[in-house]
Each structure stands twice: as structure tokens, then as C-alpha cells.
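Below are structures written as C-alpha cells.
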Structure 1
Amino acid sequence: MIQVEVFPFNPLQVNTLVLFDETRECVIIDAACMDQPEQEKLVSFIEKNQLKPVKLLNTHGHFDHIMGVSFFKKKYGLQFEAHSADQPIMNFAVNQSAMFGIPMNESPVIDKSLEDGEIIRFGTSELTVIHTPGHSPGGVVFYSEKDKIAITGDTLFYTSIGRTDLPLGNYDDLMNSIKSKLMVLPGDVKVYAGHGPATNIAFEQANNPFIR
């Protein structure tokens, strides 16, 4: 069974997630650590729980979600996996972070592109990649049918949706992604968003003003 630990990092309070199961293998999703204290907080959790990072994944490529990727890529010798359509956004990440007044030294390069429908395996667990363009062209959701969890990044939030006014965002694509790919999931699927509290599909179907 997948366990999920959530760490809000950097001034934009991005939810970095560590997913692990009984084998102690784990995946790090959206490593957003801005500085050494935040990096150490995540490393401490991994070491305290005797976890073995085997995957370094991202839901999308905006600067606030990738600030810690280079550190953890080097720390654990992992490939960085994200959808290739977001590499252009990552190429601009250092400049974008400066526009928000947040320091960022380097932006990672994707080592392996994630594809729609791809199965990611760690320990005895599986995550299915669901391509959800809109907030960014390469946005993805990580979905476990067995454990009924969805890691939605900035595609879907508690009673809200991702913004589409950033470069390469597209509102129509986002709404299509949400309605055709996420709202068709079982109602009891727990949603871990890129910012803010967790929710579930049924609650969003009934209460999200952008979807009703």
C-alpha cells in the first residue's frame, strides 16, 4: 500500500510528495526545496524512515516545482523524469523565478520523458501517467488505481483549478483534461494537489465552481 508524505516548500508552498510502500522504495514528486534547510528536511525524512529513492518525477516544469530537482538528482543518482513538452518552460525557469523575486541557480534537463499511459513502478506499487495539458503543455497526473490516489500537480486543486495565464498555458486544454481525464475517476480517489489541501474527486465534482 502506498503511503504519502507531503512537504510544503519554498515561498509558493509547493507540495513536494514522497510516496513509498512496504518495500521502503520511494519516489520523490515535485522536489521544490528552495534552500539547504528544506533539502535537509526531506533528506532527514528519507533517512529516518530508511527509504530508498528510486524515482525523481515531476507533474510539470514551472520553476516553483523544480527548485530542488538538481540537488536530489545528484544526491541519489536518479534520472529526472517529466513530460518533454515542458522542457521549454524549464529552460526559462531561472528567469521566471527572478520575476517572482525568488532566487534559483539552475534549471534541470529532463533525462526521461514521461508518456501518457506509462506505468511507473516502485516497490510493489504502480502509478499510471495521465497527460493533462492546460496549466502547462506537459502537465501530468500520477494515478494509483489500486490505492485510489491521484497526484494532480497544478491541474486540479481543492475547489479550484490551475492558472492558464502563464506562458504556454491554455484554458480550454485544461478544462478538457480535467473533465475527460480526472472527473471520470472514481469519486473516492484522493487528490493530492500541487498547492494547498488534499481533496477527492467526488467533492470536486459537487463543489468545484469551475467544474459544476
Structure 2
Amino acid sequence: MSGAVSLRPVPVADLPDYPIPPGVRLDGNGFTKWQHMRWLNSASFRKMGWEAQGMHRALFDMAQMETPVGTLPDDDEELAVMLRIDARRVRELRVLEFGPLRHWVRCRCGDQVRLMHPVVLEQVRDAIERRETRALSNAEKAVYARRRRLREALAALGLDAAVLADELLIERIDDWIGKRRRTDAVYAQALLHAQAMRWFAPSYG
């Protein structure tokens, strides 16, 4: 077959392990980075037919919803359903050098063998990193808001602005209160604890 590649069986034990566990999902992720200039300058874009390109991109997108995320089934019949073609056509496409399954390789996912693609893996890792960054940002905002309320409560108990500007003091008090219900009595106890632990800077007495 013209343009076909020679496929040699690789023992399962020698296959690379997929680095993302099956429990990681991107179901709520509405955006996946697609580097269009990278794609337009690739050999895949220049040499792949339009039909193959459409399937190629569709597989990229569908892999985002698979388990583990970013992989595809290593099964002709399942791929046929995904691509809306018959399994015989999938077998033909899998051996094409510039077919829709270009650069998809077998990998181990626990006790399963599936397909992975280096660019899809890169996309998934980027999406996970961005999600974790957003979560961290939200956590930081929550800490900021909680410590702002702490400062307001301590100000109401008589602490002046110079004391409340001590970031280490506020951090220590915030950590000591932890998940307690933040009542006036708890704030007062926190101040007594801070005094006993000598958390106040010397200039504050």
C-alpha cells in the first residue's frame, strides 16, 4: 500500500506507561489549547488529506473525554464507531503514514493497552495545570478574604493599625483559629493565645 508504514508488534511490557491516572477528568473543561500555527506548519497538515485531517482533529477532541483523559481505545471497532466508519476502513487508516492516526502509539494504562499522542498529552497536561492554577488562585482569594475579616474583627477588639499590619501575626492567629467558628469569643481567645506565645512584636508591648 502506498504511503503505508511497517508496524511491528511491541511487547506490552515494553510499552510506555501513560502518565495521567484514570481518575483525572476534564469534563468541566470548556477550552483546550490548540496551537494552530504549529499545526499549519506540520508535515501532518501539509501531507494529510482533508478527510484524514478532519478525523485527526476529531480524535484529538474526543480523546479529551476518554478514560484516561487524552487516550483512545486500541480497538478497531471502537475507533470505527468514533469515526463513523467501518472497522475494515480503520485497519486501512491505521497503517497510513499520513492517516488520521498518525503519531498515535500504544501505551499501558494500568492493565489496559490504549493509544496516546504526544501533542494530545501536552494539551491535557496544560489544561490540568491551568485548572490547578485557577483553583490555587481561588484558594488564595479565600485566604485573603478570611484574613481581611480577621483584621476587621481584631480591630473591633481594640488592636491598632500598626499591629494589624503584621502579616506574620495575622497568619499565626488565622492558623491557630483554623476551622473554629469565628465568633468574638474565639477572636478574644486568639489574642490571649498570641500574647502567651509572644507573637506580638516587641514594639507593640
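When relative contact order in percent (Cα under 8 Å, 6 or more apart) is computed for each of 1, 2, the one that comes out at 20 is 2. State the single structure among 1, 2 that was used to calculate mean count of other Cβ atoms within 10 Å over residues 40-47, giving 12.1. The read-out was computed on structure 2.
Using semi-axes √(5λ) of the Cα gyration tensor in Å as the calculated read-out, with 59, 17, 14 as its value, let me know the right label among 1, 2.
On the way: 1: 24, 21, 15; 2: 59, 17, 14.
Working through the options, I get structure 2.
For the read-out helix-only ellipticity at 222 nm (-39500 (n - 2.57) for each DSSP H run of 4 or more, over all residues; to 500), a value of -6000 was computed from one structure; give its label from 1, 2. It must be structure 1, since only it matches.
When FRET efficiency 1/(1 + (r/R0)^6) of positions 56 and 96 (r between Cβ atoms, R0 = 25 Å, to 0.05) is calculated for each of the structures 1, 2, the largest result comes from 2. Sorting 1, 2 by distance in nm of label points 7 Å out along Cα→Cβ at positions 48 and 72 from high to low puts 1 first, with the largest value.
Every number here is computed from the coordinates shown, using simple stated rules; none is lab data. Note that the structure is predicted; figures quoted are calculated from it, not measured. Cβ atoms are built from the backbone, for glycine too; each structure is taken alone.
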